[in-house]
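As structure tokens, here come the structures.
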Structure P
Amino acid sequence: MNYSPRYTITNKTLQTIARIAAAREIIEHSRIIPAWEIKLVKEARIHIAHSSTSIEGNRLTLQEVRDLAQHHEVIAVQKDKQEVLNYLKALDDIPKYASGKAIDIKLFLRIHKILTRKVLHDDSDSGAFRTRQVFVGRRIFDGTVLKDIVEYMPPATKDVLVLMEAFLKWLNKQKPLDVHPVILAGIAHYEVARIHPFIDGNGRAARLLASLILYKHGFDHRRFFALDDYYDENRPAYYAALKKVQQQENDLTEWLEYFSEGVLFSVSKVKNAVSKLGVISTLENTRQIELSPRQIEIVEQIGLRGKITNKEIKAMYNISRQAILKEIAKLKTENIIVLKGKGRGAYYQLKLKKASSKSVESFNQR
């Protein structure tokens, strides 16, 4: 059996990916201070773990997920805590998963085993393809009895292995120059959801695989992007976009429009965060800058306020004018800030340079 996805790259998708490329270029060519980079990675990790498990009914709040990630005690249902811990572990292992030549059946089952460790009714279903038919639906009460409403019936159990082998064979043949990583990740996300190869945890496996593909193909090598926030903010739209593919005879075109919009949402959030942190986007100089904690805080405050004066810095730290000028000198030397105005009206602003846009990579249209 051969796998060949059906889709067309529409003008809408092209425009979205062009905007993704422009925003991503600003991030990639930013001189990100190491302390901020660590912060961005940690926040993305927490948001992904929260959103991806929340979509499937996990009741932990974002703050509770943050507490778990920081090894703090959280009072909650053990299953909910374990799901989040599993997802955090899987996210941490993405570089290890990506180090191999291919994403094969063995690796895919290993990922599922990590995602579902100690959370399934039967442990034998963890890290194994389903051995019985499942369906996607909901349970309603019609006034007399509970009834299951089937919204999607996945392929027969006997076909799961063959379908996954065909899909992964196709996936491992694709190169970034042939299929853009965003398109590739979107196709993978949908196909795992369609095949529904596991008793449970299919959504988490699909979203983790998408993140792995973006990392493996160099799109999110710094691991800044929390894609799953987009789906969690409007779950009905997420499920509707998945369902529409079935209604359109497995044509992925509209799903890929939706998926690429989600990537743009995530990339834009990071770009905005980078801008607020005062990171300079420049193609000429990409070295990272070492600043003191006080200098970092000054830059963050300028990012929040738009500008800052010597008087305001003095109030923040109760330090002398000479000490203020010492802190400011490094920021000016590194071209992070610029002095505006003169005398009592003088203030400092962030000095930002715009990165040029690159042309959008070519795509296969199908």
Structure Q
Amino acid sequence: MPAAEFRVLAINPGSTSTKFAVYASERPCLVKNLRHSDAELAPFRGRPILEQQEFRSRQIEAALQEGGIGLRELDAVAGRGGLLPPLGSGTYAVNEAMLEELRLARRGEHASNLGAFLAHSIAQKASVPAYIVDPVSVDEWPEVARLSGSALLERPCLSHALNAKATAKRYAREHGVGYDSLRLIVAHLGSGISVSAHAAGRMIDVTNSREEGAFSTERAGTVPVMQLVDLCFSGKYARQEVEALLFREGGLQSYLGTKDLVEVEKRIDAGDARAKIVFEAMVYQVAKDIGAMAAALRGRVDAVLITGGMAHSERLMAALRDRIGWIAPVEIYAGEDELQALVEGVLRVLRGEEPARSFGSAVAASG
């Protein structure tokens, strides 16, 4: 008897776009990337990100209608999880406690905070459940990973958990083994870079791309601490300007004035020595982070998985393989298919393969 087919709407909000897709089980039926112009976003400038919820919901619903998909055809809606308190991995039912936590934005403002609200709003109209899957705050670390070196500063666990977990589970399925039986390193290479170690079905360590690890196209990653202290107290920069220097104007942007990896590779091909050394430095730093995660796994690594948008670069992948190929077999999963990852998490719940988790009780347990 064939398995039941479920229709799931997945929503991934970004700062200037909203990506969404409708899947019939594992098959995409409609995939859209709604780009929001400066003029459209102007009324929300300087305002809390959640004020964009109604505007984005209307655009999604209009695109669904244009695509011939009615809300009543849906079985569930999934949104990307935002900056929530530390949580275990899994698929969480959106509830009022979760929405209130995101309203308070105690861990910061981020476009992903919209995901649960967009899913909840549309799911209510469709009379179906709403979920988030593996939010950025997934935290499965042992205590030893939390110490930073100062009792005043604890390492926060924030990562590309959705894509990292989905990639690891995809590798496990393809090789006919359980995710919880593997020891993996997953490197997510996007506008931010996070490298994670996975063992016994848990993500036991990860570089937080907001403040540590390799530099990326726009993030500075780990920087010299005392020089940063001097910069902060120089009187030249306000707090918001320092954050921008580290989080949006670091990495390739800082060194080369561009966030475009394709442009950087063109410069290298044209003989630009500066572009070449900056590119090689980024590869070098990613390789060091992967090596560190191999140490976290005590040197027993089944595979290194490379994912994210930058994994499309053949030059980058070849350079990285050259540095890390000795650790374990390297497999490439180019792209950031977070919509598919959201759908896969919801399908596991709809098919009874795992239960939906409760946000309130999960936070209490982690606390």
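Out of P, Q, which has the highest value for distance in nm of label points 7 Å out along Cα→Cβ at positions 16 and 40? Walk me through the intermediate numbers first.
On the way: P: 2.3; Q: 1.3.
Top value of distance in nm of label points 7 Å out along Cα→Cβ at positions 16 and 40 goes to structure P.
Determine which structure produced the value 1.00 for FRET efficiency 1/(1 + (r/R0)^6) of positions 112 and 248 (r between Cβ atoms, R0 = 30 Å, to 0.05), calculated from the coordinates; the candidates are P, Q. Can you show the working numbers first?
On the way: P: 0.60; Q: 1.00.
Value 1.00 for FRET efficiency 1/(1 + (r/R0)^6) of positions 112 and 248 (r between Cβ atoms, R0 = 30 Å, to 0.05) corresponds to Q out of P, Q.
Given a value of 4.2 for distance in nm of label points 7 Å out along Cα→Cβ at positions 24 and 264, point me to the structure among P, Q it was derived from.
Numbers: P: 1.4; Q: 4.2.
It must be structure Q, since only it matches.
Of structures P, Q, which gives 27 when relative contact order in percent (Cα under 8 Å, 6 or more apart) is computed from the coordinates? Walk me through the intermediate numbers first.
Values: P: 27; Q: 17.
The read-out was computed on structure P.
Upon calculation of helix-only ellipticity at 222 nm (-39500 (n - 2.57) for each DSSP H run of 4 or more, over all residues; to 500) from the atomic coordinates, which of the structures P, Q produces -17500? Before the final figure, lay out each step's value.
Values: P: -17500; Q: -11500.
Considering all the candidates, the number was obtained from P.
Out of P, Q, choose the structure whose coordinates give Rg and Dmax of the Cα atoms in Å equal to 23.7, 80 when calculated. Let's see the in-between values first.
Working: P: 23.7, 80; Q: 20.6, 70.
Corresponding structure: P.
Figure out for me which of the structures P, Q the number 19.9 belongs to, where mean count of other Cβ atoms within 10 Å over residues 88-95 was derived from the coordinates.
Working: P: 17.2; Q: 19.9.
Source structure: Q.
No lab work stands behind these numbers, since they all come straight from the coordinates. All of these numbers come straight from a predicted model, not from anything done at the bench. Cβ atoms are built from the backbone, for glycine too; each structure is taken alone.
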